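Some structures are shown below for you to check.
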Structure 1
Amino acid sequence: MDRVGGAAGVARVLASGRRFLLPLHLSPDGDSAGSVLALALLIERLGKEAVVSYERDPLPPLYAFLPGSDRVVALERVRGDFSAALFLDMTDPGRAGEGTRRRVEGLTLVNIDHHPTNSGFGDVCYVDPEAPAVGEMLVAVAGELGVPLDAEVATCLYVALMTDTGSFQYDNATPRAFRAAARLVEAGAQPADIARRVYESRSPAQLRLLHLALATLEVEAGGRVAHMSLTREMMAQAGATVAETDGLINYPRSLAGVEVAVLFREEEDGRIKVGFRSRHLDVGRLAASLGGGGHARASGCVLPGPLPAARDLVLSRVRDVVG
């Protein structure tokens, strides 16, 4: 893969600066949260300062157990100058929000990502579509920095790797992923405890939302397509936050015979967030055709509302893909 700068380029930026901004992407997931917090810890191990920010969506409570989670601040509270801004797990800077994009104008931008649809932005790029997670890529960055992995960093990176491989069940659970996992466990990550915290600490609101979502489940195309929908009213009825929708798409995906699963979620501004998961087909291309992107087996896009119109458009494209 073409890596403009690579892990060594990232290390050079960190070695030459003193203070760095690390934004989470909108609706941060485990790879975003774990990778950003791990990199912030690595920067601190160098005796430098890292500021972790969010523009719209705070760190989900699910990841509050991660070391350094208390460092995350709203973008509006960020003050001072920075040597560089590091964007992790994002195909373009806008994925962190337009306010963040404006905040980093004039700064050196570092792009660390594993999405094949990455735009190649930034002054330094470490983009590797073969990586199972950005968290795995940071193992190489730590090596270039000469910073040993400790239990705190390893815990954050293990969360990133575990969640982006679906607990090592997805196609990206490659030998490379397992080698990284072994190294993180050797450094002090505790797989059983981490899995319990991530997968067995659901809130009552999440279960109420699951109940409502399952009532919308539909299967079509001879059992090859399954989809669910979440409206704003359902979110309010369940008392759930956006962070508590994470993982819901795995329920239609788990049905026997389903090739493509789709989750539609109505956002507060009326737009429709669409998530895709597949077993064998390339839904990354499908999402890209709708203005989104992602991986071959996991991708998404955002469409104008209303929900029925967005659903009709997406499902017509999905039917064409599955044949």
Structure 2
Amino acid sequence: MKYRQLGKTGIEVSVLCLGTMQFGWSADEATSFEILSAAYEAGINFIDTADIYSRWADGNPGGVSEEIIGKWRKQAKIPREKLVIATKVRGMMGNPPTEGLSGKRIQKMVEDSLRRLDIEYIDLYQAHWADVDVEIEETLRAFDDLVQSGKVRAIGCSNYSGEQLREALEVSEKIDLARYDTLQPHYSLVHRAEYERELAEICRENNIGVIPYSPLAAGFLTGKYRRDKKADSVRAGSVKKYFTEENWALLEAMDEIAATHDATVTQVALAWQLADPVISSPIIGANSISQLNDSLGAVELMLMHDEKMNLNELSRWE
């Protein structure tokens, strides 16, 4: 496995991050343990979760993914320092349920996450998305307190606009608070504009580590969806928006590139992201060991310059 530094944090992470949204949803606890162990044995040290994962599933109150990670680490006897554990705060959680990024709530939610994960500190604590009802200074002060206390090593954000990220960076610099050192954007070959329009340059300018989520576009970029083929997936409904002539043509080009390298469409999609040094670690999900192994193959795949340019052209948004 290859590793990169996570922005300015000094934290070294594997170039693939294991996402765990599916734990307790489309992967039960036993399967989740198998995936975590296989990922760790393959060299993945970076695990991403969130407190709300996965409240939308029947019988899941949220926090289940964090609990599974905590149980696995303890059962597998993985030394704490061998893992980089990232989680997020913002969504509806608690009893009674609350949401948001107020200072008081962040202080409460981090304790709940630490308990579920069964750890003493979180490597990367992220704002899951912005809270327009709370001043960014209040949110950053709460995060800074956690960093100063040692409960959190670094902070980041997800789903922020360029304007929101710039404001947060400016406030941190102005009053000397911990800053967002990572960004977790929605980014893939079929969803480029949201990140590339403004956020990419901000991250380059400020040495912010980028941890894209949904790099495989909810499975569309694995090749299991085709013009004339239906795929059985819990995410099938969210993938239909990618069913365009342009994207079918993109998949055909990815098929050709994959065949040239004796690779898969999944590996081509991830290798395209890994070719960008600003990107620290795309987040991969897996419901099985075979899905995990497919993604792992991207680490050794080096796209040719003309192949990358062809993919850029076929997926252009400007």
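When FRET efficiency 1/(1 + (r/R0)^6) of positions 197 and 309 (r between Cβ atoms, R0 = 41 Å, to 0.05) is computed across structures 1, 2, the figure 1.00 traces back to 2.
Between structures 1, 2, the calculation of distance in nm of label points 7 Å out along Cα→Cβ at positions 69 and 301 yields its largest number for 1.
One of 1, 2 was used to calculate mean count of other Cβ atoms within 10 Å over residues 133-140, giving 17.4; which? That value comes from structure 2.
Suppose relative contact order in percent (Cα under 8 Å, 6 or more apart) works out to 19; of 1, 2, which structure was it derived from? List each step's numbers first, then the result.
Details: 1: 14; 2: 19.
The read-out comes from structure 2.
Can you say which of 1, 2 returns 2.3 when distance in nm of label points 7 Å out along Cα→Cβ at positions 13 and 173 is computed? Attributed to the structure labelled 2.
A short reminder: the numbers here are calculations on the coordinates, not readings from a lab. Just so it is clear, the structure is predicted and the values come from calculations on it, not from any experiment. Cβ atoms are built from the backbone, for glycine too; each structure is taken alone.
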